1. One of P, Q was used to compute helix-only ellipticity at 222 nm (-39500 (n - 2.57) for each DSSP H run of 4 or more, over all residues; to 500), and the result was -12500. Which label is that?
2. Kindly point out which one of P, Q the value 89 was derived from, the read-out being volume of the Cα convex hull per residue in Å³.
Structure P
Amino acid sequence: KFEISTNTVKFHLKNLYEKVRVENRTQAVAFFNKFFKEEG
């Protein structure tokens, strides 16, 4: 178990979404699936 708050997770997810230009978790998963598929 990690000893971090829910707000910490939300903060980091928000920053990640901004970096990869997505708006939600579903779009982020699709982005990374495509990214890693292309990287092989």
Structure Q
Amino acid sequence: MAKYTTGEAAKLCGVTVRTVQYYDTRGILTPSALSEGGRRL
């Protein structure tokens, strides 16, 4: 399965990065992995 950064996922879905972050905090979307630097993927 492909892994996308928050910005890439937002662009693919046609929403803002802030919207994806909001979904993450509400538990609607969750990161499938974290990069070595702690970025959500």
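1. Details: P: -24500; Q: -12500.
Working through the options, I get structure Q.
2. It traces back to P.
The numbers here are math on the coordinates, done by the rules we state, and not lab data. Keep in mind the model is a prediction, meaning the values are calculated, not measured.
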